[in-house]
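Just so it is clear, none of the values below were taken in a lab; they were calculated from the coordinates. Every value quoted in this text rests on a predicted model; they were computed, and no experiment measured them. Cβ atoms are built from the backbone, for glycine too; each structure is taken alone.
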Structure I
Amino acid sequence: MSVKSMQARVNPVYLTAKTAVCLMERAKIPGAEEIACALALDDKALLQNMKDEETILGNTLVVEAKYRTMCRLIEASGIMTSVDLPCGYTPKAIYMTEHGRKFVGLDLPIVAREVEPIIRRLVGQSENVSFAMEYALEKGILHLSLCGRLDTISAPQLLLVWEKANHGGNIEGIRIDCTQLKYISSAGIRLLLEIQENCGRPLGFSGVNAKVKEILQQNGLAELNES
């Protein structure tokens, strides 16, 4: 199972923004095609709930009018920094960057974190690495080392590792090195609780900072085996 399908399991509601960028692609808005391609979107699947081509055309025109009007209003304002909420998978970030303006996009974490590296790549900026993970299976114990943020974007990566390692139900325990783990979101907590339930014993943590420890304790992972 792919990371994208895992994202859908962890975060079932985030397709509206992808539908919008498909409509922008149909409207020939610059940058929309590149974003849709980077996301590997299937517009037929995303637009299947629209009953006919006239409905799709109507929605396309609305999206195009909104996008072009907002860009012109921003230009006319003379403001050099724009904050877009919700930003979705908008190519507006590309447009603003190319016109010497600063763009700040805010949205659900799964949307903002997925589109950020795409936009950075398209405008020639380096990507921010927000999560990394190392793991090893030794004598039935799964050793994990997490770095960055365990959230709606990165949780599916951990889920893939867990399901692969636990194929056949051979995991006897889990030890998680949190020395470089900065934050855990509700999606990360849900996944840890699911892993603990399937493992049948408490997870072992080490190197937990105060913020992460508080989050774990508030969500039923209070018995930290910090060894």
Structure II
Amino acid sequence: MRTQSKLIHSLTLLPLLFGCISLIGAGTKTDSDGWKSLFDGKTFNGWRGYGMKTMPAKGWKVEDGILKKVGGEHGGDIITDETFDNFELSWEWRISPGGNNGIKYLVTEDRPSAPGPEYQMIDDAANEDGQVGPKHATASFYDVLPPSPRQPLKPAGEWNSSRVLIRANHVEHWLNGKKVLEYELGSDAVKAAVAASKFRNAPGFGSKIRGHIMLTDHNDECWFRNIKVRELPAK
């Protein structure tokens, strides 16, 4: 009877054990340097529509291991399920000729008109918005702060590599291995720049909050791959 009881107890624990293994396997992989993939190359796991519980029904697709914004098909912006505070975000992207897109960070769903600062991604040479001025150029804090001149942008159709670093109030924008912009959230300089921008009437815009990461839908075709994040300690 004692042996039978042990066998029954072991069989009872097996489903719990396999359940734990399943949950561990379903998690997002983190490498030895702390980088965690935000896109598995196969599914939209970890993403949903802005203001939605699921992905939009159209406008986005996974194709050949790439997260693709379908051109001419508006589905809406998408955000990570998770929120982040102090982190590095790294990704590769390419834009269609004349195209416009961006990644926003520290995104809140409580301020739809200005959900978060945008790292601009645009065909500077051919898109009309890119010709407005340096505050609309690739790697700018869109409409607020310009990147450094002569940023190493590759032509439309070629892959670019970008990175955003946020630690406490300090923010950096990188493009193809070069730091092209840095600023301090909530600083007098940022407050003045926001006051001169289209976001002047958005309370709290340009201040530090914990938030989502957003891929924008500007209706143009754009491709993303190797999207990953590494959380950092506060200063």
Structure III
Amino acid sequence: MKIGLIITGAGSSRRYQSKTSKLFETIDGQPILRHTYLAFQNIATIQQTIITLHPDHIAKGQQMFKKEANAVQLIEGGETRKESVQNAFSRLNPDIDWVMIHDGARPIVSEALIRRVIDATQTNSAIIPGLPVSDTIKRVKEKSVVETVSRDDLVTVQTPQLFRKDWLSEAYRTPMAKEATDEAMLLEHCNRPVTIVPGDAKNIKVTYPEDLVLAQTFITGLNAS
């Protein structure tokens, strides 16, 4: 097994509402993006790492990964996450046979979760981690509640997500590739089975400023243990 890791970091961070990109915010002396990258360093099956960045952040990224210049490829992302992933996919080495995709803004991904996703490849070809929905979900139309949605079959999806490279290559050539918002959705529309494995409640995505405080709490706790 040879995995190509794609870390997505080209978003505009509009919801973060800060002049600083959330990926470059610091936790325990290191930027979020570096925490994310380091989380995968003990995974021997990862043979190639590509990080997508906003064009304005390439130089900053090069400085951050100066020591890993030979191990990390930094490329410009697209207008959307999907475009960024496809840009990175086109740069994967020919011998890569699995593609792992992870949000750069999820710095607390555990090695246990990464290995859980990889282990699932023994019997599956598309794997995504998820957690059961705990909040009550309402369907709303024009500010009025239409119905309460059953949570029984709902999960919130996380990354890293892992897919057979040939499945993605084939799916990218279908008309649905223009409409699907992510790779799991694309494979679903291609009638490829996508398997859920248990996610991790601490594997949060830093989206809003308050998430940074929570991430700091988690990382401080990990370092203390």
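A value of 19.8 was computed for Kirkwood radius over Cα pairs in Å; which of I, II, III is the source structure?
I
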Suppose you compute helix-only ellipticity at 222 nm (-39500 (n - 2.57) for each DSSP H run of 4 or more, over all residues; to 500) for every structure in I, II, III: which one lands on -14500?
-> I
Consider the structures I, II, III: one of them gives 19.8 for mean count of other Cβ atoms within 10 Å over residues 87-94 as calculated from the coordinates. Say which.
-> II
